[in-house]
1. Identify the structure, out of P, Q, R, from whose coordinates P(r) over Cα pairs in 5 Å bins from 0, in percent, for residues 223-262 alone was calculated to give 6, 27, 32, 21, 12, 3.
2. Identify which of structures P, Q, R gives the largest calculated value of Kirkwood radius over Cα pairs in Å.
3. As an exercise: distance in nm of label points 7 Å out along Cα→Cβ at positions 79 and 95, calculated from one structure in P, Q, R, equals 2.1. Which structure is it?
4. Could you tell me which structure in P, Q, R was used to calculate distance in nm of label points 7 Å out along Cα→Cβ at positions 15 and 39 as 4.2?
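Any read-out appearing in this document is the output of simple, stated calculations on the displayed coordinates, not a laboratory observation. This is a predicted model, so every value here is computed, not measured. Cβ atoms are built from the backbone, for glycine too; each structure is taken alone.
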Structure P
């Protein structure tokens, strides 16, 4: 049996695994033209996953679950089968934004159904290209996979009702990982209302990375988040972003630091801001 893996893998390490029979590489980029960019140039052997249709179950009414609600576990299991992923697969996920686009979201989803061997490529596509990782524009073949045993989501989540209670409880911490300007209510490029959830503190996910787009060291991340969690238990900590995708980048960073993973509020700001909840804006204070 394999040892428990680090949630991150370096590009040079991945290069050394290319001949492994159980390796499945996934491109989870979700930026504009992500699919066409994948078709033109991707890591050799990588398969594409669509964040909007395979890693989420988007509803017409965004007030119920936000912009990227989780799909049913049965639908995600079907996606894994379509990608040739079985319980024993070693899955490495990357994207074109240093792992902060949707690679960390898929990592969280895999860990949340009990998958043991899932890692995010540190630095993503850019770092792979920097070390001259072999690239391809070919259509990749899918490995035959043993059907995955269906399980419920296992990692902790918070629904909007729990978030509302936490917003009034000083013994809880709500971490908003969006950029500071969105947290402050200075700008809102995606959702309908600007601002943040009461009692939320702002720790932008970008602060998990260095100037080269790589994750900070385990020791630096541990020091960073130890200060935040010093007096609050992980079960009283909720992390969110705009739609439940980039929040997973911070959950990955916390896991990499060796800390217990907090709750993910999947609906995030996109759900909260559409439900007539109290909103704080630094601009209007």
Structure Q
């Protein structure tokens, strides 16, 4: 099985940005447009359960496989936060999305926040369990969770299932499908390049300190966490929120690191409420 064999919920399009061809979906109409940025190693299917309600609410919705993951190209690059920010700026420009709302989970949250810091015209950012919290904690995370490229290349069913399950609080039906798909793709030709990107990208995210950047973000921000997040604890909200000029904090009970997968109904409800009350009315 190859990455290209995975079925996506909407028609795919290829977008050239910063010298990398990425695969995206672009559905619906209406402003502000909403761009979803997945967690490290995840593709645009990361948010597939919440696209439809946002489209139905009258927004243009863009989902994307970040460079290095999914069906997008996987160059031999640094995959640093700065590298991804350069790519993101060019990607938004290519789609005429300079004023889009950004929704990012984990590493995607770092990218969304930093883009808003650098672009005051950004109408809003939703940070779902963003990475970039207290550095002593993250240094332990790097040692515990961030697999090296060599480890990823030789990953077996047991280790892969453990790595995936750490992102969830409760067993969910999608877990075995995520594991099955990953193990099947691990036998394909695109796996080595994916492992290179995931190892470099995850370590860049876990080693990044987002906190000093937050007080420069002036747009409305939604901080959405799962109460039982083991990767980026919900307690970080008490560190992040006071530094933001316009923060709304919501915590979903019985949820881990991936709210859009584990608790999609609550996630879409919080996103829609925030968009309607904090962003559109701003």
Structure R
């Protein structure tokens, strides 16, 4: 009886192994699948909007920051000086406009009482000077606003929640306007690119469910959805060579290598133990219509 029970258990174990092995094999055959996947996210190149010497750095490399956190500061002295100069220019313009307005009002009053006392030419000239003084006030006001805006740019803040990376500058570095100083990895925009062979693309549709397995977390497959499929890729053949003629690489006619088309996967909410990083390697399986309702197996 014991031998019979052992035989039954052994046969059951073998049958289960064969069944699950077959199911796993069938999933690989029936569903588009690739090992050529990669985690991506939006990476913001943080650049100052004004030029000047870095005087303070408030973050460390690979530090987590929140939107609005102060990253670094640029020497504000020259921009504070420009604000003061703009304020003085506006004050001078306002004072000059007062005299112009008084003169215009005087001439206009005289002309209203006695048109012969003031020529039309003098009236027009004073009116023009008055409206020009108003335009000068507006111009000086905008110059002051611009100076204040540039002063505010001497403090650089994080635009999104994420992680700062590649901090290779220090206090005393001469920062140049619009030239990136560090990278900010957005923690809320991660997705996965699966690079599928072109022969598999006809079997992939937007909205299909996907299973993503990261090399860093092989025991925790992630769920996702096909968000989009790329409409084109670049090709090296045909680019102009040194003599402006097309540069075409030789290929073996009996070997046809399938091109890889990027498929963008939007991930479902992640388990708490998963920490995504830009560039992580991933395997991606697209579930066909017959298997979408089944529980996905782990992708190797």
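1. Q
2. R
3. Q
4. Of the options listed, only R reproduces it.
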